[in-house]
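Given below, in the form of structure tokens, are the structures.
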Structure I
Amino acid sequence: MESSEQDDGRRPGQRPEEVPRRVWSGTALQVLGRFWGAACTLAILWLASGALPPSGFGRLTFYLALFGWLDALVMLGTGPVAVQRTAAAPDEVPAVLAAARRIRAWGGAVGVVLVGGGALAFGEPGAGWILLASLYPLTHVFELSMTVFRNRISWGWPVLVRATASTAGLVFVVLLWLREVTEPGLYLVAIAAGSTLGNLLLHAVSRPHLPRVRGPVAPARGLFRAALPLGLSATCAQTYFYVDNLFIRAIDGDEALGHYNVAVRGMSWMIMLASYVSFTALPWLTRRHALGELGPAIGRLGLRLAMVAALACGALWPWTHALLELFRPGFGAASESLRWLLGASAVVYAGAMFATGVLVCGDMVSLLKISALGVVINVVGNAFAVPRMGIEGAAMITFVTELFVASAGAWVLLRRGVRPGAPARWLSVPVLFLIGAWLSSMLPRG
């Protein structure tokens, strides 16, 4: 078996406490792939917004958001727990994957009933197509095979496959657009088909690297118990990120929801680096925790990212209306919402690293409590803010929720004796956001 140093991909002579180069290179690969995926998604949304009536486009974005929640429900924390259990014990891969696949299969079946069955029960337009699209999360069972690449912090093949899947989804949507299809459900099926292809290809490229086994494999015990709090936490996180869709659709209608979800998509693009860095660094952070050096590792990695992100998000703050109008005229109606979401994005960069630290500590209960309270704050906040402030109120509550989640994560780490850097250094994050907004506001506007 390779040593942990080799697995981390350190340069010769690099100190163990330094961030391994594979964390940076793996993150860079994922970000490049995600940029391509984001470009494909942007093209898909642009095509759909022109082909569909405003209400139909709003319904499409609603179900795309719902599928984001469904993904978290199906995965149920099995991905990170599989890495946590096998990063230093590759012989455990077959047993852990066997258990994780069973969990995802059951989660996928529940998701089909909730989303596809719900669309039929409530008589949603295009319910049959929605039901068909809701089958795709079942293919996350196959995606688990890429655990072998995650453990090695080797992201070349996974990124290539994801880029291929994004391209396929775009091609499918282009074919619908060329035929002037106006059924939102068919666009949903096309996007789901691309995701399905990606999951199947991930299994195909990962399979040769899986440990060879003979005969049946007994699933690892206790994996569901270990994954459940993390899975519920991730589901809660998706809930408080997307539950505002329910309030906006019910109060302001599908057209306003379409405008809002383009702004939300902008936020998701802004925070992608946070999720990729924290996920890519998970094996390394797990090993640093074993050596009692988790706090400095989080401070060294997370603070740098949060500072850069705050400066970038602040720089975009004065230009939200122009950016949304550039997408399509009329979408500038969500410019104030996007401003709040940019603030929330900066907060996420700190919160993601704190949450990963809590995960590495194995404190799944605290992680679940934080996410559950985030749902409560978001639901109560949206019930108050959306009727009064519309989509801007929904975005403001997203900011408040992310601020709570980040603060709670830091508090849990401090209680466990993990100090991710001096508090004064983290206070530089909002300062840099303001500096970025101030400098950007002085640029000439055409």
Structure II
Amino acid sequence: MGVILLLSLQFQTLPIQIQVQTLPLTTVFAVIFFPFVIGRTPRSPLLTMLILFLSFALLHSLVALMVDLLSGQSDNRFVAWLRQSSGLTAGVIVFLVFRMVFLHLSYDQISRWIMIGALPAIGLSLLNIVWGALGKEWAGAIVTGIRDVVSPDGYTAPLRASGFASEPAAWATSLVVTVLPVLLVHLSLKKRSIWVVLFLIASGLAFAWTFSTIGLMLLVAVLILGTLLGPRRKLLLVFFSSFILLLSLAFVAFPGNQILRHARSLALGQANQSFTDRYYSAFGPFIETFDSYSIIGYGLGGVSTHYREVVPTVVQTELFSTKWKDYPNLTIITGRIFAETGAIGFVLFLFVMFLTFRELKTIMRRNKNPESDIILSSIRLGWIAVCVSVFISIGPYQTPYLWLWMAFIDSRYVMSNASQVKMEANVG
């Protein structure tokens, strides 16, 4: 069960054309496996807070849905509610299933299957480089053929790799959130076999070829924090310097890349649709707090029918041009949570993130093993990457890597509590 979830982690869309913007394969497997873990879930403060957030969001959204339908909203409002309620519920199910299987998997097993699961997407990205950098059309035919199957509605281009994700930024985010912490553990513990070194080089090239501004911002933020928090600050500094050198060489060789185009447009004050969409999706509802009902919340799915109320008027026309006509939505999850669940729901979500950090701190304080300390410090960077991503990259509630390290941390907290109780019983 756990192996299947981790192997499918990089498949961020289903290999079929359906009217769903994002439905990761891992999420589908988690929903299928959920009946086998329900009822066997040990309690924790984080689990309690997450269930409280989910319960509030669902009950609040039902009230908001009734108000909208009684006021004459279209049938799209019910469909939008059903979609977003299902998405959030599926996301929590991903957490619950990951949490349960992690209770029975060692870190070595988890890291091994994450790396193996990432290999096909990294390999596809390397073929993308052969296509874009060397102009080999046979490589392009393979990349296009595979992506037509695994992500039929996704972005495919010779000069930007998307792996198995819907677009390059999502693939770059996934690499930072899921692969980087695992690599840091191997490098910090000096488990530097030829395979680990090759994996490091391949994943670095795959990330660089996304030419994702969002991915670069996320990586820089995580590596800077890593040099302050660890593990192995000097190693992280070398890693950071090497990547900047690699990216600089890519900039020189491919001066028309996406990152430089974004930087140029922002420097010149020109319109940048991608940046505008992400910025106002994250912060638009907060900006419009006193000119809308965002502080109360429009309910799950409410953004689709109240979109013009939650983003500033000055950018509405520009943003609408990039949205699904019948169900426009906010691209970033923080703005979506505030707009749909209001201030109360947003505070509950912040408490979920805070409790994850607090549980991790408790585990690290109890831990006496240097090797485990390196693992936990690396996972902390993975969780920090998630926390940064919810403001710049992650959108759908059901995104698996939003819940991955949260589930790992909570599973280790449960195991730590069980060991603590057992130790105290033996002492007594």
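Calculating distance in nm of label points 7 Å out along Cα→Cβ at positions 257 and 281 for structures I, II picks out I as the one with the greatest value.
Please state which of the structures I, II yields 57 when percent of Cα pairs over 24 Å apart, for residues 185-352 alone is computed from it. It must be structure I, since only it matches.
For the structures shown (I, II), distance in nm of label points 7 Å out along Cα→Cβ at positions 129 and 329 is largest in II. With relative contact order in percent (Cα under 8 Å, 6 or more apart) derived from the coordinates and found to be 25, which of I, II does the value describe? This value belongs to structure II. A value of -0.43, -0.96 was computed for log10 I(q)/I(0) by the Debye sum over Cα atoms at q = 0.15, 0.30 Å⁻¹, for residues 345-384 alone; which of I, II is the source structure? Label of the originating structure: I.
Of the structures I, II, report the one carrying the highest value of mean count of other Cβ atoms within 10 Å over residues 121-128. Comparing I, II, the top value of mean count of other Cβ atoms within 10 Å over residues 121-128 belongs to II. Structures I, II were compared on distance in nm of label points 7 Å out along Cα→Cβ at positions 153 and 169, and the highest value belongs to I. Structures I, II were shown, and distance in nm of label points 7 Å out along Cα→Cβ at positions 105 and 137 at 4.2 was computed from II.
The numbers here are math on the coordinates, done by the rules we state, and not lab data. It should be emphasised that the depicted structure is a prediction, and the values quoted were computed from it without experimental measurement. Cβ atoms are built from the backbone, for glycine too; each structure is taken alone.
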